[in-house]
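Down below are the structures I want you to see.
Bear in mind that the values in this text are calculations on the coordinates, not laboratory data. In this text, all values refer to a predicted model and were calculated from it rather than measured experimentally. Cβ atoms are built from the backbone, for glycine too; each structure is taken alone.
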Structure P
Amino acid sequence: MTSYTFERELRLLTPAQFKSVFTNPIKASSAEITLLAIPNSQQHPRIGLTVAKRFVKNASDRNRIKRVIRTSFRLHQHDIPDIDIVVLVRNGVVDMENAQLHKLIEKLWRKLSRRYNG
């Protein structure tokens, strides 16, 4: 049976792991969200989230956005190639409903997978 958990091994944890993604990444972006990715040596994709206070003022909004993105990643982790992904959130994402945000991030997962697989 396929596991849909979101364990520690599926997350980017250290600043060095984040920094490595910023060097020559594959990009998929919209006006509100940018995904940066590089291939990893793991057997699964990993994700790191950055939701800046300057773009999303309220902590509850930042948490909501991170929760929606993490949930989407958890459900689509088996469709995403073995890459490290950093999610950058920009202006405008705070105004989006959860369903809109979920649809947008799903589209970005597909775009990133296509670009990675070439």
Structure Q
Amino acid sequence: MTIQVLAITSDLFLQSRIIELAKSLGANAKLVTTEEDLLRQANLSTPNLVVLDLASSEYDPFSCAKKLKTMTSPPKMLAIFPHIRTDLKLKAEKVMIDYIVPNSGFLKTLKRVLEKEVRGK
């Protein structure tokens, strides 16, 4: 079974990096740009991992995390934040997001998490 990654971002650079990295590890990445699409796709495809941008002004990542946690099989969540916004990190810890990393460590962490998921399946 292929590992499914669902990411919500409108950042084109980030989108391309997520797709490229997922593909290189044999995972499938789907990108969405709205909270509604994220929740709809999460219910349809049951992703292994959801990527959230904590600094986004286009959706509420904390609301998304809370809703994803209520799913029958909640996905792991990886959240990124600007390193100077430790308030976002603390808020993410309160909603129990699995992986919370500064933007600078995102790709390294995403690779590690996906490799772990691929080995586990």
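Could you figure out which one of P, Q the value 1.0 for distance in nm of label points 7 Å out along Cα→Cβ at positions 37 and 109 was computed from? Kindly include the intermediate steps, with their values, before the conclusion.
Details: P: 1.0; Q: 2.4.
Here the read-out was taken from P.
Comparing mean count of other Cβ atoms within 10 Å over residues 5-12 across P, Q, which structure shows the greatest value? Intermediate values should be presented prior to the final figure.
On the way: P: 12.5; Q: 20.1.
Structure Q comes out on top.
With FRET efficiency 1/(1 + (r/R0)^6) of positions 21 and 101 (r between Cβ atoms, R0 = 25 Å, to 0.05) as the yardstick, tell me which of P, Q scores highest. Intermediate values should be presented prior to the final figure.
Working: P: 0.70; Q: 0.95.
For this comparison of FRET efficiency 1/(1 + (r/R0)^6) of positions 21 and 101 (r between Cβ atoms, R0 = 25 Å, to 0.05), the top structure is Q.
Out of P, Q, which one gives 2.9 for distance in nm of label points 7 Å out along Cα→Cβ at positions 61 and 77 as computed from the coordinates? Could you put the intermediate results ahead of the total?
On the way: P: 2.9; Q: 1.0.
It traces back to P.
Can you tell which of P, Q yields 17.8 when mean count of other Cβ atoms within 10 Å over residues 69-76 is derived from it? Mind dumping the intermediate values first?
On the way: P: 17.8; Q: 12.6.
Going label by label, the one that fits is P.
Upon calculation of Cα Rg over 2.2 N^0.38 Å from the atomic coordinates, which of the structures P, Q produces 0.96? All intermediate terms of the calculation are to be shown ahead of the outcome.
Values: P: 1.00; Q: 0.96.
Structure of origin is Q.
For relative contact order in percent (Cα under 8 Å, 6 or more apart), the calculated result is 35, so let me know which of P, Q that is.
Numbers: P: 35; Q: 26.
It was calculated from structure P.
Tell me which structure, out of P, Q, gives 1.3 once distance in nm of label points 7 Å out along Cα→Cβ at positions 29 and 53 is calculated.
Details: P: 2.4; Q: 1.3.
Only one of P, Q returns 1.3 for distance in nm of label points 7 Å out along Cα→Cβ at positions 29 and 53, namely Q.
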